[in-house]
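Only the coordinates and a few stated rules stand behind these numbers; no lab work does. Being a predicted model, the structure only gives us computed values, none of them experimental. Cβ atoms are built from the backbone, for glycine too; each structure is taken alone.
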Structure I
Amino acid sequence: MKYRNVISGVFIERPNRFIAICDIDGQTVKAHVRNTGRCRELLIKGVKVYLEISEWGKRKTGYTLIAVEKGDRLVNIDSIAPNKVVLENLQNGKLAFPNMGEPKLIKTEKQFGDSKFDIYLETDNKKAFVEVKGVTLEEDGIALFPDAPTERGIKHMKELIKAVDEGYDAYIVFIIQMKGVSSFSPNIRTHPEFGVELNNAYKSGVHVLCFDTVVEADSITLADPVPVVI
């Protein structure tokens, strides 16, 4: 996934979950934050950030915050990036899921039960729902999700289990929006119920997958599988 018109700045503060105040060459600007997670370990005053210049006239803010430097690591915090990365790689044949052949049909935002799942796939003899989660939290080399309690995530796990019960294949794909982590685990300290529900989903036949990414200032690219420790 490529961005256009990316510039660097310095993070100042986040007055609410949708807005970041940044400094660009001495000018204070407002940037839209797509990621509604806490990102407390990332959005620290004085860190270098990367912003995409928005198309004028479409939004009140002229910039979108897309990436943050964390030490020597660059972390993408754009919440729409994981879905786009997975979709791009499915469409160009660079990503294949276990038990699934080449998809003949790929749809987005497909309804099942009370949930809309990110991606729906059909092959010659299989149908599958795919839910994608972006991961920006890293501690001691371990990627963790979520960084804040997520009732929506719990709901998705339960609906994926129902999909398996009704004969669908089901996948939850965690996209780590950085490189250099050793493994992925549910963040049971922040939201123990999510860890329990993810384990239930795994035991019920939901495929739990995880990939890291190569993050540049103006792009994010799907990279390698990461071990999942539930």
Structure II
Amino acid sequence: MSDTHAQHRLLVRDLHKAYPTPAEPLVVLRGIDLELVQGQSLAILGPSGSGKSTLLNILGTLDRPTSGTVRLDGEDPFVLPPRDLARFRARHIGFVFQDHHLLPQCTALENVLVAKLAAGPVSPADSERGRRLLERVGLGQRLTHLPAELSGGERQRVAIARGLMNDPALLLCDEPTGNLDARTAAAVADLILELAAQAGSILITVTHSEALAARFARKKRMTDGLLIDQ
């Protein structure tokens, strides 16, 4: 992981999201303001349907806002054409999901290196970085194992390494411990916080888990399409 970083900054202003319906638009986000800088971490709590995953998808450029702005390191990704947007996402944003989304036919190391493919061919230096990341998450002896040969906690550790592969400015986690037992969840949460801080990434996690949120320096709750300080 790199020791030198520009000062990463995420700036969200007056973010709205509504989905069309046969009757009237379904309003999910009602004016979100958010600012985070390098090294900061935020947990967003809220029940299912509160809009927290919609917010995460917009921050990750997987969905577009109805109005408002998102700027990551001074750039507005939503003005980019599709190919450039995909490249921006690959280079600057990492993801860790509740369901690890590993490719079953690929080894642990290959799954980590998948993150590089959107940005171009995988180099020997990339392979070495992938190995080091897997060592950092305690899987140095599992590089050639397939997902079916790994436990649930190990698969999520591979997903964490994949999320950090491109040294992202922004690491987004959607219920990253939701499918894990309490002990494994605590270990995975510690890893996410530790490695994101060392990488200099801005870390945002959405979760139902009060136990996971309690580990974060900052906490907000999604209520009626708004982010409220805890």
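Quick notes on this structure:
- When helix-only ellipticity at 222 nm (-39500 (n - 2.57) for each DSSP H run of 4 or more, over all residues; to 500) is computed across structures I, II, the figure -10000 traces back to II.
- Here the criterion is relative contact order in percent (Cα under 8 Å, 6 or more apart), and among I, II the highest value is seen for II.
- Comparing distance in nm of label points 7 Å out along Cα→Cβ at positions 128 and 160 across structures I, II, the highest figure is found for II.
- Structure (I, II) behind the derived value 4.0 of distance in nm of label points 7 Å out along Cα→Cβ at positions 120 and 152: II
- FRET efficiency 1/(1 + (r/R0)^6) of positions 88 and 208 (r between Cβ atoms, R0 = 30 Å, to 0.05) from the coordinates reads 0.50; which among I, II: II
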